[in-house]
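What follows is a set of structures to go through.
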Structure P
C-alpha cells in the first residue's frame, strides 16, 4: 500500500490530496488522535517502529515519508 493510501484510509481524504507539505495545518481531519492512529497504521503497514523522538518531530506527510526512507522503506 502506498503511503498516501494509508493517509486516505485514516484521514478520510483522497489520496491525491496529500503532498510533502500536507500537515495538520492544511488537512482539517488530521487531529491529534488521528495522528496517533495514522502513525500506528503506518508502522503496521510498513513493518517498522518509530521511536518517541521520531513521532514528536514528524509534522507533515513529507516528514513521515523521509522517516520511512531513513528506515529503508521505499515509499510510493
Structure Q
C-alpha cells in the first residue's frame, strides 16, 4: 500500500522542521548539515552568493589560495 500524497507532505514537513530546528539551535552535527544540504538540493533549493546574504559573507571570509601555496587544486 503506497502512502498518500497528504501523508508524504506531512512527513516532508516534519523532516524539514526538525532539520531547521537543529540548524537554528546550533545542535546540528557536520553529518546532519550534509543531510540539510542534500535535502535542499533534492528539493531544488539553490542559493547564489550576493553581497548581502550569508553565502556571500561566507565567500568573503574564505582564504584565497594560489599555486604557490601548494593548496591550489588543478581541475
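For this structure, a couple of remarks:
- Winner on distance in nm of label points 7 Å out along Cα→Cβ at positions 14 and 62 once structures P, Q are ranked, highest first: Q
- Structures P, Q were shown, and P(r) over Cα pairs in 5 Å bins from 0, in percent at 3, 12, 13, 17, 19, 14, 9, 6, 4, 3, 1, 0, 0 was computed from Q.
- At a computed -18000 (helix-only ellipticity at 222 nm (-39500 (n - 2.57) for each DSSP H run of 4 or more, over all residues; to 500)), which of P, Q: Q
- Read-out relative contact order in percent (Cα under 8 Å, 6 or more apart), computed value 11, structure in P, Q: Q
- Mean count of other Cβ atoms within 10 Å over residues 6-13 derived as 10.6 - corresponding label from P, Q: Q
Only the coordinates and a few stated rules stand behind these numbers; no lab work does. Just so we're clear, the structure is a prediction, and the values are computed from it rather than from any experiment. Cβ atoms are built from the backbone, for glycine too; each structure is taken alone.
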